[in-house]
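Any read-out appearing in this document is the output of simple, stated calculations on the displayed coordinates, not a laboratory observation. Nothing here was measured: the structure is a model prediction, and the numbers come from that model. Cβ atoms are built from the backbone, for glycine too; each structure is taken alone.
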Structure I
Amino acid sequence: MVDYEEAAGHWQASEKDAVRMPEAELRDAMEKFVASHRVCALACASSDGSLVRNTPIEYEWFDGAFWMFSEGGLKFRALESNKNVCLAIFDPDPTFGHLAGMQVTGRAEVLEPFGPDYLAACGHKGIPAERLRALPFTMMVIRVRPTRVDMLCSAFKDGGYDVRQWLEP
């Protein structure tokens with residue numbers, strides 16, 4: 001028989017004895033990791049669980065959030081009823097002993113097309129709003145604000161820290 005509770009609690013149990021990085025150092029490592037990647041997997045599910053999506057999508061990181069442009073797709077059906085999401089960012093081909101990846105739990109918001117935050121995302125990405133207005137569909141922007149970030153990085157061992165670190169911004 002599978003003990004799901006025991007399996008689910010594995011990392012939480014180990015967190016209490018983990019050798020933690022100073023918060024400023026961890027934030028810096030996380031920022032550098034996010035900046036060195038451009039694609040994440042955005043996981044979302046409808047509130048009733050009937051629809052689950054995991055979409056590879058390009059992101060921009062600024063103003064403490066992940067910003068993603070999207071032509072559309074079933075993820076929006078899920079996001080309509082459930083704003084809780086998870087992003088995964090990872091090195092595509094790690095070598096043994098050099099693993100690095102990040103899981104970001106957060107809240108998604110689909111921005112009002114051509115509203116102030118939408119236009120800010122366009123400006124940051126360098127996309128003229130007029131170009132998006134000319135499209136035959138509405139380009140959507142999803143903003144995800146992290147509520148927890150878990151990072152696994154083999155290099156943390158070099159500093160005497162546990163390889164798994166977490167932050168609740």
Structure II
Amino acid sequence: MTDVIVILGSKSDKDVAKKTIDIFDKFGIEYEITVASAHRTPGRVIEIIEEAHKKDVKVFIAVAGLAAHLPGVVAAHTTKPVIGVPVNAELDGNDSLLSIVQMPPGIPVACVGIGRGENAGILATQILSTYNKELEAKLADYRKELADKVENDALNLFA
């Protein structure tokens with residue numbers, strides 16, 4: 001069963017998406033990844049969403065740069081959570097960021113930081129963990145690993 005669909009606005013977004021799928025691989029999340037453009041292949045975007053609904057996908061992640069309308073288009077065609085990942089393609093990624101966070105009332109898109117594919121993966125995992133206690137425990141362990149790393153860095157700052 002596929003839990004998450006990751007849609008890239010273009011192949012050039014693959015480095016950002018790689019961070020997302022690395023998180024999914026770490027946590028054992030089932031995902032599919034593809035490319036579809038909100039502007040150049042809008043019919044394909046809708047087909048992907050319709051197929052995802054048949055597969056009972058729980059979360060969509062849309063990675064996009066420039067005008068970054070992809071997350072909003074996905075959100076317009078589903079009631080499932082949509083996470084937008086802005087890409088630094090131009091204007092330091094601010095154009096993408098603003099395109100994603102400025103959604104109209106009633107059609108929300110969660111947005112992570114510019115280029116933060118790993119945070120999109122973590123957020124999707126957190127959403128999925130709301131009904132999966134094993135996943136919730138893995139997230140708690142992951143957070144402990146992050147904290148332990150900081151503590152270790154503090155102890156070894158000048159070592």
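List of remarks:
- A value of 3.4 for distance in nm of label points 7 Å out along Cα→Cβ at positions 120 and 136, calculated from one of I, II, originates in structure I.
- Structure (I, II) behind the derived value 1.15 of Cα Rg over 2.2 N^0.38 Å, for residues 32-71 alone: II
- Computing helix-only ellipticity at 222 nm (-39500 (n - 2.57) for each DSSP H run of 4 or more, over all residues; to 500) across structures I, II gives -15500 for structure II.
- When FRET efficiency 1/(1 + (r/R0)^6) of positions 24 and 80 (r between Cβ atoms, R0 = 41 Å, to 0.05) is computed across structures I, II, the figure 1.00 traces back to II.
- Mean projected area of the Cα convex hull in nm² - highest-scoring structure of I, II: I
- Mean projected area of the Cα convex hull in nm², for residues 56-111 alone from the coordinates reads 3.3; which among I, II: II
- Highest-scoring label, criterion being mean count of other Cβ atoms within 10 Å over residues 48-55, among I, II: II
- Calculating distance in nm of label points 7 Å out along Cα→Cβ at positions 8 and 144 for structures I, II picks out II as the one with the greatest value.
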